[in-house]
Structure P
Amino acid sequence: MKKAFIFPAFISEIPHKELKFLDQNNVDLNTYIHKISTTLNINLPNYSYDSNEYGNNELYAQLLAYAFSCAFNEILTSKGIKPDFLAGYSMGIYASIYSAKSVSFEDGARLIYHAFKLVEDLTQTKQYGMAAIIGLSINDVHGLIIKYTPDLEIINVNNEHSLVIAGKKSEIQVLLKMAIDEGAITTAELTVNTPYHSKYLLKYAEPFSNFIDSISFNKPKIPIISTFDQRIIATIPEAKAELVHNLTRKINWNNTMHILIENNVIEMYECGAGKDLKKISRFICGDYQLKSIYT
């Protein structure tokens, strides 16, 4: 029976149960946070049940999600659960290449930090963002974009009826209103100021690739499924290329999940804080179980 670890991008809810799970397994999340602080020469605050410093800081939130995912990865492997495949949803790519032993924990943090700083000129304008639309098909949303907001893009397909768009916030707000009028069940702006996976980030592909070349990589010991084109990543050049594509190109989580299913993966573990990937999977058909590693 084949298994996969899948890594979420962000933390959408305060992770109380996750901290309890780490405590039960004698894992201190702040050990990971301190290591990131030392590596990046920044002062990340300790994380606890009542922490609020991470909620409004996009970089801190990404680093926290990475720390949780890497900690959960260590717990699962220590229990003898070995994945046959890995996949990272959006920013979850960094935890997946760490899990594959392609980069060190510290270099994973460096990649996140550099990617964030690289696109910071866009982020700081607060003119850009992302949003989710649930209840319309990709053709429905594409038609609305063409008609009302042609500069927006569908940058991810979570499942057949859950899509993510990116672009200018003023246009996102227009499209979300039109989506509700068209019959969408719900819409939501994401708490980010960066239009990840969109055309606005294409100009950063070369400088990010140059930085990636300064990082020490190993051949992935566990194959990673690309969220960009769903190929199986098994070499250093492929891993490096995926990092660039993941930042600057559209992704498709629905197709990625189906590749895992087609490769006879029966058990998937959501390796990170929250249950967002499990929620998305309810509308992805297949003979598999997606497990949260805490209750």
Structure Q
Amino acid sequence: MLQITNEYKEQVKEALLGVRDNFDGTDSQFSKQWGINNSVFSQLKNGMTDRLLRDSQWLTIGRELDVQLHSRKWKMAKTEVFKVIEEDVRFCQDNAKSKICVDDCGIGKTFSAKYLSRTLKNCFYVDASQAKTKQLFIRLIAKTIGVDFGKYAEMKANIKYYLKNLPQPVVIIDEAGDLEYNAFLELKELWNATENCCGWYLMGADGLREKITRGINSKKVGFRELFSRYSEKYTSPVPVGQAERITFYEQMIRDVLSVNMEDKTQLNYIVKKCLTADELG
């Protein structure tokens, strides 16, 4: 059993109050995002932590905010992948536009998206792999942005209304390729309802590209329209050519290690080992 210390609770509280500054909704809506009572959040704001939340709640919130129980923590590196995703997300947010990012697994797409959702104002992160059906998907979006749970149609209507009235929101849908067909169609409906009011950013690996291509080629209802609304192209930070890919990955590994190593004398050796391991699968 993990020991939840007062120091850890303080760290989680400070992290929670930090992301509150990036949300323009009410305290009540913010509390719903994190599954806590508004009166409890009010006490947290006033500096209290004792007996307010169960240990499991502290751990859940701490995990989502990347608060570490121990001192070892990976620092955020502004890799090329991060820079591309940040530029895309900011563009979508500033202009209420939509884009799709499709690329290799394990390059930091999810890490970048979660970081941006914690640091950009009114930026929301949704992991579609945890809510593949349309009912679960809409429910997860509702929780993420702070809308009350209720009947499916009512939740969806409230999501549309809320996103249209929040200043410059952007919603990042990670693992979008995992969504079932009916849930995938909800992306088109939500886009239509929030056009010129909300930015949308889909992320995934090759499966997302294949899902969209297959849907378009088979003339499946909704896919061509959705692709059109999401800029009709894909953002892919990783180069295609083999030599360029190796150079890209070498720089990415170097960028991450450089900000996380105190003793950099072994940097080149570790980078080469990582590349060799990757080439060997």
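All of the numbers you see were taken from the coordinates with simple rules; none came from a lab. Computed from a predicted model, the values in this text were never measured in an experiment. Cβ atoms are built from the backbone, for glycine too; each structure is taken alone.
Matching task: -13000 is the computed value of helix-only ellipticity at 222 nm (-39500 (n - 2.57) for each DSSP H run of 4 or more, over all residues; to 500). Pick the structure from P, Q.
Working through the options, I get structure P.
Of the structures P, Q, report the one carrying the highest value of relative contact order in percent (Cα under 8 Å, 6 or more apart).
Max of relative contact order in percent (Cα under 8 Å, 6 or more apart): P.
Comparing Cα Rg over 2.2 N^0.38 Å across P, Q, which is largest? Write out the running numbers ahead of the final one.
Numbers: P: 0.95; Q: 1.08.
Looking at the calculated values, the largest one is Q.
Any idea which of P, Q comes out highest on FRET efficiency 1/(1 + (r/R0)^6) of positions 29 and 181 (r between Cβ atoms, R0 = 30 Å, to 0.05)?
Once FRET efficiency 1/(1 + (r/R0)^6) of positions 29 and 181 (r between Cβ atoms, R0 = 30 Å, to 0.05) is worked out for each structure, Q has the highest.
Using the calculated result 21.5 for mean count of other Cβ atoms within 10 Å over residues 245-252, pick out the matching structure from P, Q. Please list the in-between numbers first.
On the way: P: 21.5; Q: 15.9.
It was calculated from structure P.
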